[in-house]
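Next come the structures, one after another.
Derivation of every value follows stated rules applied to the coordinates shown; laboratory data play no part. Note that this is a predicted model, so its numbers are computed, not measured.
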Structure I
Amino acid sequence: MELHILGTASARPTSTRSVSGSVFSCQEGLVVIDAGEGFQMRYSKQRSRLKQENEPALLRPNRIVAVALTHGHLDHTWGLLPFLQTLSLDGRQQPLVVYGPTSNEILDALEANGIDAKLSEDTPSAELINQYRSWFSLGGTAGHLGYPIRWLLGDPQSGRWVEFTDNATDLVWHDSMPQPDAFTSFRMDSIPTSHSVPSCAWQLSRKERKGAFDRDKATLAGLNQDERKQLSEGIDLERDNGDILQASQFRGPAKPATSIVVSGDTAEQSIQTTSPVTVLVHEATFLNDASDKASEHLHSTASGAARTALECNAEHLILTHFSARIRDAEEAVSEAKEVLGEAHGLASADDGDRVRIDDDGVVLMLKRTDNGWTQHNLSHH
């Protein structure tokens, strides 16, 4: 699995950092996580870089199965509709699911009064229901785009989700978040976070898997094809001479469960994850000297991101979402390291960086350069 980090600025972009937007890549498809303004240009640039490195298939648009929004602030969402329309212009036919967090109050209103439910006057303008309605009116439905698109809003705390169906004219309710159809060994989960509007982090995970069948060992044991098949399916084998061969003895080490958690904007807190966290990609909008401002605006400092990493037992922490006031991200890394100590992998992200977790759970940071990427083993310090 791999994460392409395509925007590392906070709300105000800089000459070197764009606003939020990432792409999770695995064998079963791609998930776009946030799409701030200009996202499609950044996506296109990353694809061009990959082509130059002979990796053209990694970000093929027809592999995108879902878009997962962390919250409704425009630096995380305003590039989505143009991107969806570009997919349409390119002739997309594959279905797509869009997920976003909302409040129980919004869900209650929709359940009580239907799709055109009037919202409370104090509903924040950045509440995603407002943007969904705007996007529907501007052509963000299957009828206009020409490919199947499912729009879902949910409360990550309660697990209640609603889907806008029939070109956003009707509602269907779900007791849990539907997974992308293409996901079988991978899954995605929304994790409640704390911000000025409903928000969540996204965890993309893969369960522990059996080790590979040891063909050489089977050959040395003189096993026939049927015996190999039985052992490879995990069934112990009793041979004619009474010997018992255990299936587990013919497998290599199990492949560990792995996951990437990507936070949106959030106050410092404990992220309650559903499975072990291999990599936490977390906002670090402020340094310690602006911790009061971080608290006021419900954002995190780099130190706060590190404390969150400790709370959820993340093996590695990647810092992103830097305020324009932070001239050197290494300051943020230094402050986070004071909290994490030597026991965790730690790095800051730049636009275009990639984070890769291999089948054995080894984490690599691929730092973007003018000529592709350089590999850094994100080992513990």
Structure II
Amino acid sequence: MSASRVQAITRRILQQFRRDHRTLALLFGAPLVILALLGYLLRGGGEVPKMGVVNLDGGPLGSLVASTLASSKTVSASSMSQADAEARLKSGDIAGFVLLPSDFTAQVQQQRIVAPAVHLEGSQPGLSQSILQSVSQSFVALAGQAGGVQFTPRVVFLYGGPSFDTLDYFGAAFIGLVVFFLVFVITAVAFLRERGQGTLERLMASPLRRAEIVLGYMLGFTVLALVQSAEVLAFSLLVLHVHNVGNVALIFLLEALMAIAAVNLGIFLSMFARTEFQAVQFIPLVIVPQMLLAGIIFPVSTEPGPLQALSHVLPLTYAVEGLRNIMIKGADLTWPSLQLDMGVVLGFCILVILAGATTLRRRIA
């Protein structure tokens, strides 16, 4: 083995990267952007979960629990009627509420047992855990005043519940993410390969019309994306047994819209890449921020304000929320929230179709 030849190869690789300014910028800049985004998410002082306090008790102990929750820093608690709390829980305005019955003070003083009803929305376990933790902490203050009190809350889930595992909660989000990620990467790389092999130029020299070429490429990639979407959905429901109480056709419709959007987004962004390696470089810029901000890992409602605004313009945010609404809550097209999710994803789909068509025409002109 010759050390000089190994050194020559190493030098050539480093010089090659030195001339590729975009790769260098991504190599050293993207990790800092992603870490800064993650740090801002975790330490940026985002909003805490909202909850309601229904205090039907006229005694001092009910007021103590309500005031303790109101001053909590882990939740934003506000007093409300039971009917209002149930309505806001169903609409998603609050993550849960605690119900203190009219004889709450008497129960504590006579039975030494605290068994409040804690109602949770349940579709996002992180929010539910925050509500339960805050209620438990509020009863620590109660135990300090009443002494020797046993705390045994009765938890009532609107959606989800103890039978749900991690995959049931995150399965809907992962279905959307997997399809969007894989379809985007495969389309961008495959389209660059078509262009690099000269296939586009040969088609342009044929009797085919430009519109026929544009439509043919889009439909070809879209058919493959739809087949992949059907495979992902079938495997998730039939093999992994991800929880679903909604209409499978609606799930596939939303999944298909994201696949079509990913196809055309891949075609559009391929215009800015010269090699397949450069096409893959779009993953940290396009996929990772959406994975962090779309509510897959961190609830959008707990993100810092500026990141919430950014989340609300990302298509994956609405796709994830729509899939959760269908699979966990059993939503249908009569739900205004699902109509909004479907409408935004459809609008983004149309936007990237136009952008992809323009890009394809420019490349083959």
Structure III
Amino acid sequence: MIRCFTSFTLGYLPRARILAETLRAVHPDWHLTALLVDRLPPGADLSAFDAVVAAESLAIPRFRAWLFRHDLVEACCAVKGTMLCRLLDAGAEAVVYLDPDIALFHPLASLAARLAHASVLLTPHQLTPNDSSAAIADNEAAALRYGVFNLGFLAVANDATGRRFAAWWAARLLESCYDAPEQGMFADQRVCDLVPALFERVGIVRDPGWNVASWNLSRRRLAVTPAGGITADGAPLAFYHFSKHGGAGDAMTDRYAGDLPLAHELWRWYGRRLAALTGPPAEQPGWHYARFSDGAAVPRAARLLHRARPDLLDAFDDPFDAARGGLRDWLAAYAPETLAPPPDQGMPKLKNTPGGGGGV
């Protein structure tokens, strides 16, 4: 059986439901698991999934102390390798990971054949060289900084090489799944640049219908067939990655889909479906791990200091606990600047980074 999973927080549940809907339409036989990197509140509707696994149940040692070092995106990516190992250990024939902001439009018909000859399948951000300085900077240079392969998709066969890759990837993500491009890291993505060199039987999927997204629209032409199907460079559109919809992805889509009305229509379709599944802003859940136990926000500066200080990891078993004598008291006494809110510098400029996802 093909086991598929996605990793997200409750704030991304509407996107994950679109993934589930579209996956069911093209692969009703696949088993879909939601890996929830959040605390499940009463009444949350997760009926779209065959199974739900809470990240805190993954047997990651000292989970809360470990997770404190990660922001939301980093955390959703950091648990992916451990979940991959769990599904392989449970006997899945193959495991497919898909980001929650992906929608499928056509069966991945060649997946089984590809996995007969490869243990790991990856999709590059770019399949064709760009030909303008702006597109090179937005797409090729960004891929060099944030990762050649987009980890919104990954497929792994349950063979010796696939299991060896999964164990390696899980270990790397537990150690250093951080958004720190200046240190050669970008969540779960940059490390996979090494995969074709470190492992045999690695398949690079060059099908232009797989993982179409704002970062490759400059070189992929979308069209509608007489039968009503959608193609990308003539190949059936298997899945579209709506990364950063409502953010930087909007600007990138406008920039590179100017003469592709179908790309704009897909972007609008996704927005309409998302709006239909999303409640009023006041009802949208915040991330459980964004706050100390008393409700005060955890500043990123506090996470970064905790990440840089192994002694703090050792000293505080639950850094989120706001009780007296905990990490927050220590920070207030010895590093008060880490608890100060960041200065208000107005609305940040949007930037495009190839979406490693983690679906958050």
When Cα Rg over 2.2 N^0.38 Å, for residues 177-312 alone is calculated for structures I, II, III, the one with the largest value is I
Across I, II, III, relative contact order in percent (Cα under 8 Å, 6 or more apart) reaches its greatest value in structure III
Computing helix-only ellipticity at 222 nm (-39500 (n - 2.57) for each DSSP H run of 4 or more, over all residues; to 500) for each of I, II, III, the value -22000 comes from structure II
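Can you tell which of I, II, III yields 169 when volume of the Cα convex hull per residue in Å³ is derived from it?
I
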